[in-house]
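As structure tokens, here come the structures.
Read-outs: derived from the displayed coordinates by stated rules, not from any lab. Note that this is a predicted model, so its numbers are computed, not measured. Cβ atoms are built from the backbone, for glycine too; each structure is taken alone.
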Structure I
Amino acid sequence: MTKSEIKEIVNRSIEQRNLCRVFFRYDVNYRYYFPLISNDKLFLGAEEDDFILDGYSIRRYVDVTKVQIKEDKCVEILKSEGIIESIKTPNIDISNWETVFATLKKMNKNIIVECESLFEDECEFVIGRIDSVFKKFAYVCHFDADGIWQEEPFKIPYTGITSVTFGTRYVETFSKYLNELQIKSI
């Protein structure tokens, strides 16, 4: 698909509140999103997984290879269950990664930042709270798989980011069991 075809489907889906199957260049699997906000470079969607909305993700169009509107029994169930009507569009400025991070920093919640690739050794996954935002990068105070906050914030250049995710079951549940973050701003 061309980028203009992809953007056309996403923008139509925002207006019509369609569920989309989205394919990415770095993933053999697809994901389901209700697209909510879009611009020329990024889109924000509510992720759907087995009749549950699981947070929000901001993704780059440059990584999308194909988008399809999902029209089947599952969508009928989502409507009947009131899930589609329950979707709220967060007030996030997706003009660019700097504005995304600045907006999310104000929320003071944990997020996931990923640099995804088909090759595992090229992937990065950072989970934590935004410490500081700059024009070309941000620092994120991050925690490990044991829920231990790392001493130094992690510098994340915007150029490699493929997604920023927030409000998921994973992030929200894990966050309840973390020690209080002691911020040492950069």
Structure II
Amino acid sequence: MTLLQIMPDDAPGTVLLRTAELDTVRAELIRIGVRIERWHTARRLPADADDKAVLEAYRSHIDHITAEGGYRLVDVARLTPRPEDPRWPQQARTAREKFLEEHFHDEDEVRFFVAGSGCFYLHVRGKVYATVCTAGDLLSVPSRTVHWFDMGEQPDFTAIRFFQEEDGWVGRFLPDSIAACFPGLDELRAAA
């Protein structure tokens, strides 16, 4: 379920809006220049589908977004639990921590969630827009928008990523991040 929770950037415990109503989520995000869409996920993919199969399943959508935004690189990012691997808990923590600090990019950040979920926190105009994306959500965050991303304590997602530059994901981190003050993805989901 797509979810939006808006909080003042100086009062993380104050909820200004919490909604799972997609039209309301769209309206609130478009005010800050962020686009969210729902793509049909009618084409079922096996859990073990490789990157090529994932990209082919969404080829028409990918081609449209690529042409529209001038994206030159499209790839698949995924993290799925591996409880049989004793290294998994540390790998999950390391992956999660990489994105938990406020940063921005010199290009748009565009993600389509094929499976699972993650939360983008958008820090714009004195507010934090915690946007939980789930399978079927396409989120487009304009370049230079300050944000962070939480994949939860047990990351489980597959996402198609779009890049304008061939160097892929390059984050510019802020020295005084407020991210740690806000509820994480697991807390947001628990409050539902």
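Things worth noting here:
- Structures I, II, by mean count of other Cβ atoms within 10 Å over residues 160-167: label with the highest value: I
- Read-out Rg and Dmax of the Cα atoms in Å, for residues 8-55 alone, computed value 16.7, 44, structure in I, II: II
- Mean count of other Cβ atoms within 10 Å over residues 72-79 from the coordinates reads 12.6; which among I, II: I
- Label whose coordinates, when relative contact order in percent (Cα under 8 Å, 6 or more apart) is calculated, return 18 (choices I, II): I
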